[in-house]
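For reference, the structures are reproduced in the following blocks.
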Structure I
Amino acid sequence: MTEAKITIGLIAGGRQFPILVAEGVKARGSRLVVAGFTGHTNMDVAPLADVWKELKLGKLGKLINYFKSNGVDRVIMAGTINKPNIMDVRHLDMRAIKLVFSKKDKGDSAILGTLAREFEKEGMPVIPAHEYLPDLLTPEGVLTRREPDKREWEDLRFSWKIAKELGRLDVGQCVVLREGIVAAVEALEGTDDTIRRGCKLAGDGCVVVKVFKPGQQEQVDLPSFGLDTIKAMAEGKATCLGIEAEKSLFFDREAAIDFADKAGISIVGLTSDKIEF
């Protein structure tokens, strides 16, 4: 099957990610079938679709039938979705209820992995969004003018281990700490709100680390951050961000790094061989 003949089914959430994915798919000459969700999807994606349909969140059976009836070969998930709404039984059809409540583990990775297997069973494997946007992957090394100081490197190493353990438990991906004292760990609220909460508790000079969860499936979910994350750090007077290199998505990179440089924030793309000891 040549690339031009592939039909991609895009499950589009909020923010800019689904727009970027849609543009990348169209640039490859593939056909694009998009499913959007009322109150969740960035509707700017609709004009980029060859086929577009707006669905209610949680109607898994309708979503699968929509993709199958439009000849979707592969599926991509991109964009933010409010997880508490997903878990609300009132929003779910029977297929979604069976999928969600068959799992004891209700973490993001577990649910998304189960959802991916549902599409694969229907002959529509889920593929990583960054196959179409490789430049979004975070590079390794110090990305800003300022490098972390000795204390920040110590906090980066310590928080890496904590974040990896939290990720193994499928709790969250982000940790905020200062001088070895954990101020906040990510739960349902998301990274930026975790940073705000952590900075209020720990004060100036916080270090933020976000990692790829052990066992996480790259095709359904990667850690991500961008300009809004750096702004949240600046507001809370955090001074250093460590993000796992090659396994995270860096949006608005040029603007984010420029803002970080002006704010005196250090951004580092971390790898296990450079950070673990």
Structure II
Amino acid sequence: MHSAAPTGQTLLAAGVARLRAAGIEGAARDARWLLAHALGIAPDRLTLVLPDPVPADQEAAFTRAIDARAQHQPVAQIIGQRLFWGRSFRVTPDVLDPRPETETLIAAALEHDFSAVLDLGTGSGAIILTLLAERAGALGLAVDMSAKALEVARANAAALGLEGRVQFRASDWWQTVTGNFDLIVSNPPYIAAPDYAALAPDLRLWEPRMALVPEGCDGTGLAAYRAIIAQAPEFLRPGGWLMVEIGLGQGPAVQALMEDVGLGAVHTLPDLTGRGRVVAAQAVASL
């Protein structure tokens, strides 16, 4: 005789308890997301179906998801997607999980006119694809060292119907970049090597190290900014903008790098928590 299938409420309670025991912050939120995903419904509909029995295949899918989250795998990787600026982006362990604070960069970029945009270290493509989706007619070039990241970005471009407006290219920063742009954006690796070991396990164990820690032996986390900013003036159109996301406390150093190469209107923009999040600078218009 088969035992009755557990209800969604029973599974949810067990999932929350499992995640709390594993030390997962936001256990209740994450368990709800994962149960909704296993049931194939939108998270805002979950409460309506919690009293219903859950079929064995969906119960198994939820158990697998909870097991993965208990190992600190990010929710976005488990469900395979992340909402960013209102759109869904595919996420895998080969790309950085797009963060809400990166939307500060989107908001800053959309304050300006642009028809040609370059994204250095595109990862999932969330930044450049959002900008192109928001600015009809603009064209883009996205580069990344990781072939697997470029695969994810191409899939996201296709899913959003943007593949005709963006090119993807393998490149170590400027290595294969050609052309001139009125907007250059980047969310480069900026965690100093000595700080890597102290990162939350969600980041350290599951996200690509090359997207977090820049190559370079100075240990400051600034190596990528030096590489990007040194050559940016060659690729910026007069009056064009360079915008980069930064880590905690890096604003003054990154501003100084931009000023040193002759960029103007250099300033740091805060995210919603008030922390400096984006440094922007403008190419001086030719006389």
Structure III
Amino acid sequence: MEKFSPIPSQPLTGRTILVTRPREQAAEIVKLLEQLGATVELFPTIQIVPPSSWSGCDNAISRIETYDAIILTSQNAVEFFFGRMKEKKSEFHKTLSRKKIYVIGKKTEQSVRKFAIHTEPLPDEDDFGNIADSTHFAVVLSKEAISGRRFLFPKGNLAGATLPSTLREHGALVDEVVVYETTAPPTSDTERISRLIREREIDVLTFFSPSSFTNFLAVIPANELHRSVIAAIGNTTANTIQAAGLQAKIVAEQPTTSGLVAAIVKFYSESF
């Protein structure tokens, strides 16, 4: 009888993985990777900061009663928008409880519910079985009777245009307000990380958004990465990597932290 080698309980033992997430958001993936035996190098390529101006958001908050629903697509959008609401509106919880709150992703849903606010049922899949991202969410939501309804979309400065434009095509009124900005952090560790990559001492480079990758290329040239194993949290990030002439050999089936870790484990377990 043919014998198969079991996958070890710590399948990433001996692997060094670079995490480019902001420090304040990296705890979950660092913990998961270390539990699986990996050594983690933390090299944030983005930082999340308040918007340069709150005027658009404050204007929307002042007329929050005019909106039929609010769309939130990230944990950052929840934290920054709800935080601003608390500052500007004394009865923010009562006000939001009267609104339909649409979210994308389980993590975003959990962030909203930390405030004890109800969210609408998640459109997890579209007709093709795709896990909901902004594009698929817009397709699903546009099947409802949204013509003439007014939506507020608190977002980051790099958010794509697909979601609001799709809703507008179906007659919805969408106000977009920036509630946080994604910028490149000051980096003092670049030379050491660059050397580790050149000497192939880092096994996997992980990227969690197009901006995390493009900011990485701003400090470490693409020609240094051709021998690296690159992991992307989803197809949008993978496409950005491909556009730079590189390939994401690992792409998460579900665009979550745990999905990316599972994809990394799967990549290496194929040798067992």
Q: Tell me which of I, II, III gives 40, 20, 16 when you compute Cα extents along the principal axes in Å, for residues 179-226 alone.
A: III
Q: Using the calculated result 20.5, 72 for Rg and Dmax of the Cα atoms in Å, pick out the matching structure from I, II, III.
A: III
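Laboratory data are not the source of any read-out in this text; all were calculated from the coordinates shown. The model shown is predicted, which means the values in this text are computed figures rather than measured ones.
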